[in-house]
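Novice: Listed below are the structures to be examined.
Any read-out appearing in this document is the output of simple, stated calculations on the displayed coordinates, not a laboratory observation. Note that the structure is predicted; figures quoted are calculated from it, not measured. Cβ atoms are built from the backbone, for glycine too; each structure is taken alone.
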Structure P
Amino acid sequence: MSETSRPPLSHADWWRTAVIYQVYVRSFADSNGDGVGDLDGVRARLPYLRSLGVDGLWLNPFYPSPQHDHGYDVVDYRDVHPDYGTLASFDRLIQDAHRLDLKVIVDVVPNHCSIEHPWFREALAAGPGSPERARFHFADGEGDEPPNNWRSIFGGSAWQRVPDGQWYLHTFATEQPDFNWRHPDVEAAFEDVLRFWLDRGVDGLRIDVAHGLHKAEGLPDHEHADCDEVTGDPVNPHAWNQPEVHDVWRSWRAITEEYSQATGRERVLVGEVGLLDTEQLARYQRPDELHQTFFFEFLRAEWDDRSLYDVIDRGLETIAGSGSSVAWVLNNHDMPRSVTRYAGGAPGAGPGDLELGRARARAAAMLMLALPGSAYLYQGEELGLPEVTDLPDHVLTDPMFHRTGGVRRGRDGCRVPLPWRAEHDSFGFSPDGGSGTTWLPQPEWFAEHAADLLLGDGDSMLHLYREALALRHRIPALTSGTGELRWLPAEPGVLAFTRGDGFACAVNCSSRPVVNPIDGTLLLASDPEAGEKLPPNSAVWTLLPDGA
């Protein structure tokens with residue numbers, strides 16, 4: 001299917017089946033040669049995204065920030081960091097994206113801000129007991145001990161002491177103070193932020209740490225805070241998933257509904273909700289709250305048929321059962337890339353068996369794109385990029401690395417600037433004649449994954465994604481959202497299912513060839529040897545005969 005023949009997602013509920021491409025702006029494309037990606041770089045690559053076949057893009061934070069946590073420490077929620085451009089740059093990007101029938105989702109970070117945010121500067125200056133401090137969580141400790149035993153996600157205590165003796169709460173980096181969402185100023189300010197970007201034409205907002213925001217009254221100790229200085233604390237029941245947070249999403253949903261009705265374009269809210277209980281996760285997607293939340297269980301699942309079957313069934317039963325649709329994810333800016341995960345590699349520990357990882361990642365992509373719901377791709381996964389596991393310590397920028405004394409390598413390895421052209425400086429990330437230095441160094445082997453090289457290889461990962469996305473738009477059972485999944489009998493190690501009346505998918509998760517359990521016309525295969533038999537770690541899409 002050509003880039004101009006893909007039907008736009010103009011219908012209501014477009015988000016239910018959309019494929020959205022996550023753009024980590026700093027590492028996507030550099031337009032001015034300074035080695036840092038920017039909004040004009042994204043704009044120049046919109047035709048690439050259109051030809052890839054995605055329905056829209058999600059932009060990671062591009063707001064003014066001192067970059068202590070890669071832009072998730074925000075100084076001004078209604079402007080653009082000079083490294084990334086200007087508000088005019090953003091306006092041009094969204095106009096061009098809409099001209100290409102691409103939706104645009106922007107990131108918003110409501111749990112915390114930067115220590116350089118005007119409110120926090122005012123709070124430090126105003127002193128204990130002041131109204132300015134009430135917008136955050138300032139508290140007295142006991143002697144030299146912090147107010148409670150909460151731990152930071154990035155390691156260490158979740159409290160930082162200020163010169164006058166009080167402490168402030170930061171569930172992430174020290175430079176990211178948590179807002180007090182029980183203060184009316186905070187709620188009102190973020191409703192203004194929401195309207196600011198909706199007025200500029202965005203199609204939705206991705207919400208960082210959407211299960212955070214409210215903290216338990218009195219900030220009590222966590223009874224099971226037995227993690228050490230480096231493991232973080234992702235399950236503190238007093239810091240996460242408080243009942244009041246659902247009131248925030250009802251309020252925000254009402255605002256998006258207002259814009260949807262006024263403009264005839266549905267605006268959506270997509271939440272990052274880091275809960276392990278899918279029943280609790282589903283509550284965030286009730287009809288009057290968030291439209292979707294990322295289903296991270298799929299990303300975390302082991303590569304075996306039983307694990308994948310259980311995760312898929314659980315997602316469909318709980319998330320879809322809430323009236324929403326599942327937002328499947330294989331990669332994002334916080335996790336090692338799927339090729340490396342499936343290869344048994346890890347940051348700082350080596351790449352693993354990359355041939356195995358690539359085979360599994362190809363099959364997993366086909367599985368994800370065949371499931372009911374939407375899918376979120378992370379930039380570079382269509383290029384088959386592995387994690388850069390051997391970045392030298394002196395270039396690492398992730399606060400997770402620095403706060404744990406290097407015990408946790410952090411997330412820089414999945415954020416290395418993309419390779420666009422194999423034979424150019426910085427592999428085409430920056431224009432020729434630029435600085436020649438990217439903000440994180442690109443390894444030489446990135447040339448093998450450059451987009452221009454892969455476009456000329458019909459067996460590449462890029463072609464697999466393009467063909468799968470084109471088929472996804474053409475096959476009614478996949479694009480309409482009405483094709484329910486029905487599992488088919490298959491031998492151990494194999495997943496097989498149908499969608500609607502005419503489409504089927506089979507995945508061989510085992511290390512041995514197996515007989516293809518589906519009889520029909522082969523549409524697409526992750527392995528060129530697939531046919532009557534499925535090679536190890538492969539997947540196929542099949543068009544079923546009438547009446548099958």
Structure Q
Amino acid sequence: MKKLLMTLMAMMTCCLLDAQIIAPRILSDSHVMLSLEKQTRYLLLPVEEKAEIAHIRVLKDNNVCQTLNARLAVDKVDYFVPLELKKADLLDISFRGDRRTKGAMSELACWHEMKYVDEFDMTNREHFRPKYHHTPKYGWMNDPNGMFYKDGVWHLAFQWNPYGSQWENMTWGASTSRDLIHWDAQPAAIEADGLGTIFSGSCVVDKENTAGFGKGAIIAYYTSAGEAQTQSMAYSTDGGKTFKKYSGNPVLVSSVPDFRDPHLFWHAETQRWIMLLAVGQEMQIYSSANLKQWTMESRFGAEYGNHGGVWECPDLFRLPVRGTGQQKWVLVCNINPGGPFGGSATQYFVGNFDGHKFTCDSRPEVTKWMDYGKDHYATVTFDNAPDNRRVAIAWMSNWQYANEVPTKQFRSANAIPRDLDLFIDGTETYCGVMPSPEMLTLRGKPSKQLTDACEVVVTLKGSTEITLQNAKGEKVVMRYDAQKQTFSMDRTKSGDTSFSEHFPCTTVAPTHGQMKQLRLFIDRSSLEAFDGDGKMAMTNLVFPSEPYNTINVTNKAKVTIYPF
């Protein structure tokens with residue numbers, strides 16, 4: 001009996017410890033310190049998205065080893081995020097804004113809900129999490145970064161907030177894949193330091209050891225976002241598993257406020273590395289022999305294309321032109337705002353690059369969009385892709401509402417990978433966009449039943465209306481107009497559109513000729529439509545309360561459904 005009582009008392013003590021309120025040392029209405037008394041792997045931080053940001057300094061032996069921002073819960077907890085303690089012993093927390101309107105500091109919900117744990121449960125709890133698109137396990141994600149292929153593995157980094165599902169604490173998250181479809185989460189690739197948080201950038205494979213870190217070293221360039229935006233370098237000698245920051249950072253600086261998103265590639269003809277940087281509303285082009293010292297070569301952008309917002313996330317590469325035996329260069333310029341239907345989008349220019357200067361073939365007023373949906377941004381391509389492929393991945397959201405879409409455990413996915421080439425229509429050359437061939441491997445046996453994760457192939461016989469609908473009457477209506485040579489997608493009644501006035505819309509794209517086949521990729525909360533010949537692409541998010549389970553088409557179009 002005594003042994004039983006002792007066991008029960010021990011169990012009760014453990015429960016009390018797990019349920020105890022973590023008592024902060026209150027220094028003012030906006031400042032507390034929190035002693036870390038348990039040596040577990042993580043402290044779970046309770047997040048409330050409507051709360052104001054708290055600035056957290058993580059200390060060990062009186063030294064600051066990490067800083068971060070989190071929306072610590074005031075009234076209720078929306079979700080938890082893990083803070084890895086690494087034997088830290090103190091948190092110094094400053095709340096922004098006037099705390100006196102929020103009640104007593106000691107009564108904030110976060111102190112009641114913080115937990116010490118050794119494992120963080122990342123089991124999916126989201127109704128809208130895609131089944132076959134890349135997403136972070138938890139937290140916020142935006143631009144794809146540092147994309148390269150080596151030794152059979154595709155490496156994808158991304159702008160990541162580990163401490164909440166809204167934009168903040170920019171870090172390079174990381175994932176790897178052997179087939180461009182199934183992605184494995186990896187430890188963070190590059191984390192903030194004294195120069196700032198880690199904004200967008202790129203990776204290259206230094207095959208000839210031009211930088212001096214070894215043959216085949218992976219060189220990462222990224223924007224350090226501190227008081228100013230500067231360009232920094234890191235390198236990996238283990239195939240991209242871990243990166244070490246270059247001791248000479250920052251490598252490149254500027255007095256211009258918007259100076260970011262370095263994209264690098266090797267230019268064989270001049271035997272030099274080329275770097276593109278987005279600077280305000282232009283692209284600056286630099287060259288280097290060793291990836292350390294850079295020479296300004298030229299600028300591109302004045303009066304060309306769309307200037308409705310800041311230019312971001314550049315890329316520059318050469319592509320074959322269908323049926324000609326020729327190649328041309330494509331300069332990718334993501335822009336926010338200024339997209340064809342509001343918010344962010346990807347524009348591009350076709351022309352020539354001689355290793356020093358990019359010359360656009362089109363007139364300055366011509367604007368070309370890579371995707372005519374609302375949710376396709378920050379498009380960049382993989383370095384060192386096999387078989388001379390040019391494979392692109394984009395962020396599948398829009399800055400108009402990305403922080404408000406109805407998910408909590410995570411926010412944002414990437415669009416499916418796409419292979420690029422060029423085609424001619426009239427006097428202009430355009431970028432062709434095809435779902436990467438790896439997507440075909442997902443196809444199951446043809447079915448008549450629409451599912452929440454599938455590819456729908458529609459064989460068209462002229463103008464056609466295609467409607468996806470569920471039992472609650474939520475629907476998406478797509479229309480192909482053969483006479484006008486346009487394709488449109490209406491998501492105004494697609495499901496939940498209440499979170500932003502900018503979300504309900506109809507997007508319209510030119511088809512550059514007659515469409516004979518439509519390929520439509522459905523995945524819980526997204527629709528990606530492609531012309532079968534790769535002359536049109538349109539990506540839109542949708543948030544139906546239940547999956548669309550019926551598809552109706554007009555004009556005797558033939559529908560084939562491939563469940564994934």
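Novice: Once relative contact order in percent (Cα under 8 Å, 6 or more apart) is calculated for all of P, Q, which comes out largest?
Specialist: With respect to relative contact order in percent (Cα under 8 Å, 6 or more apart), the highest-scoring structure among P, Q is P.
Novice: As an exercise: FRET efficiency 1/(1 + (r/R0)^6) of positions 407 and 479 (r between Cβ atoms, R0 = 41 Å, to 0.05), calculated from one structure in P, Q, equals 0.90. Which structure is it?
Specialist: Q
Novice: Here is a follow-up. Using the calculated result 25.3, 92 for Rg and Dmax of the Cα atoms in Å, pick out the matching structure from P, Q.
Specialist: Answer by label: Q.
Novice: Another one. Given a value of 14.4 for mean count of other Cβ atoms within 10 Å over residues 391-398, calculated from one of P, Q, which structure does it belong to?
Specialist: Value 14.4 for mean count of other Cβ atoms within 10 Å over residues 391-398 corresponds to P out of P, Q.
Novice: For structures P, Q, calculate mean count of other Cβ atoms within 10 Å over residues 31-38 and state which one comes out highest.
Specialist: P
Novice: To which of P, Q does the computed value 5.4 (distance in nm of label points 7 Å out along Cα→Cβ at positions 143 and 495) belong?
Specialist: P
Novice: Out of P, Q, which structure matches -7500 when helix-only ellipticity at 222 nm (-39500 (n - 2.57) for each DSSP H run of 4 or more, over all residues; to 500) is calculated?
Specialist: That value comes from structure P.
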